[in-house]
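Peer 1: What follows is a set of structures to go through.
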Structure I
């Protein structure tokens, strides 16, 4: 039970730390967002992350995710991986040469949120996209957990990714990560954190791994679990890889309301919803499995 700093009401929907209730987010959004900004700034300071996406008019644009940071001299981008060093953008992670991530093999069937139509859990798309007409027992998913995010969800269940953003380790190049795709791997899932801030690394890893799988005539599905807050061209490239390989695009939409997104997630969800609509309308009719 918490007390709203705007209306003073006590409500189970008002977390002690957040300090605003849903009613005030809807009725008095400007005040609610300002209160939430202070909470986000305090929590991000612990991990050495900028309080909000930088908007320096003289800064350099990043453009990887949809926060569209303009990073001033000596500043970092919202994700913590991009630095303006002497007038040049230095990417500390998220490039083909170095991704900030952890990885592991997850035996199939796994706890994929799309398990009910995932080829690895159901055999959907067999024999083109699945090795077996049912569960792919004996195969694994290469789970790639990225250590950065374009959102700042105050109640993130995977909040520990921020430790990776702060320490900038472990780092792994796309080629080395792709080498983990052995003959037992039938799919890769990029999640986190979120892949939206490290799309160049994820796309290059996918390219290398898919090329090798094609040469060896093996199945390899590319899947995404993302907030969708990435530039449009990168979102479409991700969807195209999933369509080609029989993978799944999973949008983790936190909220429909933009003001509630600013309060809970620290940024707007407008681009996420736009990408959600674009991918759904453009690719679903062509056979891409999407979970929203």
Structure II
């Protein structure tokens, strides 16, 4: 009887050792952003006595692989919604009798934010604020990093760049306007466009008219008194003078050159190119 007990115990120990020393499918995977390659870390146990093994992966989106250490890039069904995929690994020995084991895990793929936007200038006569005209998302859970002309910055969801800050860049030349957007899951993307605006651009011209005379002038310019406000600019868009017609004197002396006059009358803007000889 004692001998029988010893044999039974020995058999159980052998079975336990065998169970612990057989194929064990095991892997890990981390969540990623769409478009980022997903890496599967295969740490399966394949004892030497089992011999070579085959690996079979099912990624949950219809794709498969037989690589021991595969990589795969997922595509979301809806680019705006996170999606989970069920991943299966099957490890199978080539030897006979066949040893096989499997493991299942889920991985989540997060959408990449859309930082697209358009801008406009709110022209209030003598000041121009830069506003965001439209944007693809206003999700406050995301991180916003706006940069205008490489200098002006904001972390607001929808910023306004006021005239006092943006005035040096209202020169008609091209400046970079960019938004770097980061989701709460860490997915990020940048969108950049060109900012170019001049207060004297043709978009702001309502009418051509005679604001100052004579034209050409010998240096002394007289203003039409019907204008409530007159601004004098260089051809590069630099504001030289602002005159209200409540002033006693309606003339100005200017050195030789070409000037741009903008006048306001009856809520309309008039534009004139004036030459001083």
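Peer 1: Can you tell which of I, II yields 11 when relative contact order in percent (Cα under 8 Å, 6 or more apart) is derived from it?
Peer 2: Considering all the candidates, the number was obtained from II.
Peer 1: helix-only ellipticity at 222 nm (-39500 (n - 2.57) for each DSSP H run of 4 or more, over all residues; to 500) was computed and gave -9500; which structure, I, II, did it come from?
Peer 2: Corresponding structure: I.
Peer 1: Can you rank I, II by FRET efficiency 1/(1 + (r/R0)^6) of positions 56 and 152 (r between Cβ atoms, R0 = 25 Å, to 0.05) and just name the one with the largest value?
Peer 2: Greatest value across I, II: structure I.
Peer 1: Quick one: mean count of other Cβ atoms within 10 Å over residues 48-55 came out at 13.5 when computed from one of I, II, so which one is it?
Peer 2: Source structure for this number: II.
Peer 1: Of the structures labelled I, II, which one yields 1.43 when Rg/Rh (Cα atoms, Kirkwood Rh) is computed from its coordinates?
Peer 2: Comparing all candidates, it corresponds to II.
A short reminder: the numbers here are calculations on the coordinates, not readings from a lab. Since we're looking at a predicted model, the values are computed, not measured. Cβ atoms are built from the backbone, for glycine too; each structure is taken alone.
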